[in-house]
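Read through the structures below before going on.
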Structure I
Amino acid sequence: MRVGAIVVLGGSASIERPSPFAAVAVQGEETQERLGGTPIAALDILGQSAVHRTIAYLQDCGLQPITLVVAEGMPVPANLSGYSTVPMPANETDAIWPVMGRVFDKYVQAGTETILLIRLGAYVEFDFSDLLQFHRDNMQPVTRLVDSAGPLDFWMLDALHCAAAGSDSLHETLARVKDSIAYYDQATYVNRLSSASDVRHLVVDAFSSRHAVRPSGREVKPGIWLDDNANVHSRARVAGPVYVGRDTRVQATALLARFSSVERSCNIGCGTVVADSSILANTHLGSWLDVSHAVIFGSKVAHLRHNVTVDIQDDRLLRRRVSVFRRFLPNFPGMREN
């Protein structure tokens, strides 16, 4: 049986709604499932994004073809091949269904019998073989994953049955067969990645081995991972579990501790303490700061205990890291590279 996958990045979904992939409501300067305007599923967390991890898992399961439907300008997984990308116009969420429909029709014409339709959204771990067997055993045209919080945006479709439903669009087809859906509730891990708090949950759960995600790079000491070209000053302190991303610099007397993650191309200034926090990619933290229970992205700090996000406009404290910094920092004395 030939099984393919269509993976959609961004938006919100429910086949019960008239516009399943319509944009989510704005909450302040952020939207649900986004930080800094980028879907959380596209952000590196412990060195890779949920998009990268999901596509890599589907490839390991032998799915082919795999198509990523993504808005123009959105980041796509680097260092990963074997899938195709189909763009849709940015900020035009209504265009998602026609684009998916064209990919679906192409799959059917090529003889793909079963199609896994995924919207990210949530990071979900599941046993693909068990899901496929469940889908076959129930003999329904559609199987949808659910967990204790409700339906997930993961559907397994009987391609020929859905194509024979006689509808002009994939959206209408799914709506037409919605009363013939089997619900699969055996996902082994679900994180909906809807907020900064979910980013922290994913990191802490990884360090605690509650799911299959492991930090990229090498575990140089128990609980301490350094990715490619990560540099930690000999007078910095690291108390694991901690992850330091590729091309990131940790300067003298800085402290990383308590389930913290610092993603790629960051700088942690002298004397700065990062504890129980996640620093997202391309962030420059100044010197002598105390960052705890937070997620930092761009110039914004999401403090999780107080449930508030603030925008720091002082570049001496926090800013996106500039490329010129990378040229000089590796020459500082006392730096070591993994």
Structure II
Amino acid sequence: MYLFRKDLQEKEPVQVEIPHKRVMMSLNESTLNPLGLMKGPFLNNLSKIALNRYFSDITADLREKLCQYTGNEIGEDQILMGNGADQMLYYIFLAMRNSGDDFALSLAPSYFDYQSYCSAVGLGFKTHELDDDFDFSPDAYLEASKDRNCRLIIICYPNNPTGNLFDEEKIIEVVENTNLPVLIDETYYEFSNKTFIDRLKKYPNLIIVRSFSKSFSVAGLRFGYMVSTPENIREISKVFTAFNLSILIQTFALTLLEHRDKFLNHTKNVVKSRNKLFNRLSAIENVTVYSSDTNFLIFTIGEKTLELHDYLSAHDISVRSMHKLPLLANHLRVSVGTEGDNDLFVKLIEEFLNK
């Protein structure tokens, strides 16, 4: 006798199948470990809380700081916080599912785990393919969303894994011409400095998700948040578990916001390193690399791209293969590393091409 939801029999557990190498340039992580910078301030904040209690003043302080961080465009009743942007996505998808026929619609290729988390909550998932320039037609995307079972439109901004920002007017065209909620994933906001948070008053169907994993250098902390109208936030909150976010995580996130200039300055340096790496790859014959508004680049050397992936792996560098994505079948995604990581990465590509 099967004891669980029937559709789970056909699903696989959510897994991140990335080889762990000495030089990790595959998961778009920061090269900065913030604990050394934040240990003193964090312990100071930690001394003010009671871990034996469910409630803490830290929660209100963190909400207030997040409001300030977003430019005072939003109120505290417009924020929900959780364990990374992934948990925010999971809860949004859970709140959208009405029946087994419902689905979310995303551009593709885009963030791998939109499909994973939709599947986990029993929400279907369909895609609208980007063109060869990593762009899309708003009219065609809207047409795909007119299916009566479509519950949500997703736009990753900047897009992962292509790294580009879609034209703002195209996104506005989608938002203005649908009655569906539009989820804009701004995980890489700090690298692009482009946001739709200031449009929430005009477009109440917007839901925005952000993460501290990238620019704030705490992928392992797991802190993310969503922003929308008070009405949308109230409805989505109904699928949240009580006390879903550890007070320890909240305390560290608050500490990061109190010292955010350190991390935003680091982000500026990452952007400089990304641009430098882009120029170095562009200068190598037979390498095609694409500009990016994130902390990663995608590139190809043609038919031997997967061989290059294995060559880098054999030399203890982990990059992400895009071979499962039709548009990016012969492409790799590389996260911006330290100066030494980037030097070694470029050197190995040159060695491989000159073999």
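No value in this document is a laboratory result; all are computed from the given coordinates. Everything numeric in this text was worked out from a predicted model, so none of it was measured. Cβ atoms are built from the backbone, for glycine too; each structure is taken alone.
Structures compared: I, II; top value of relative contact order in percent (Cα under 8 Å, 6 or more apart), i.e. the largest, recorded for II. Given a value of -11500 for helix-only ellipticity at 222 nm (-39500 (n - 2.57) for each DSSP H run of 4 or more, over all residues; to 500), point me to the structure among I, II it was derived from. Derived from the structure labelled II. When mean count of other Cβ atoms within 10 Å over residues 231-238 is computed for each of I, II, the one that comes out at 17.9 is I. Once Cα Rg over 2.2 N^0.38 Å, for residues 223-286 alone is evaluated on every structure in I, II, the highest one turns out to be II. With mean count of other Cβ atoms within 10 Å over residues 119-126 computed over the structures I, II, the top value is the one for I, the highest of the group.
When mean projected area of the Cα convex hull in nm², for residues 183-318 alone is calculated for each of structures I, II, structure II gives the greatest result. Looking at FRET efficiency 1/(1 + (r/R0)^6) of positions 55 and 263 (r between Cβ atoms, R0 = 30 Å, to 0.05) for structures I, II, the greatest value goes to I. Rg/Rh (Cα atoms, Kirkwood Rh) was computed and gave 0.97; which structure, I, II, did it come from? The correct label is II.
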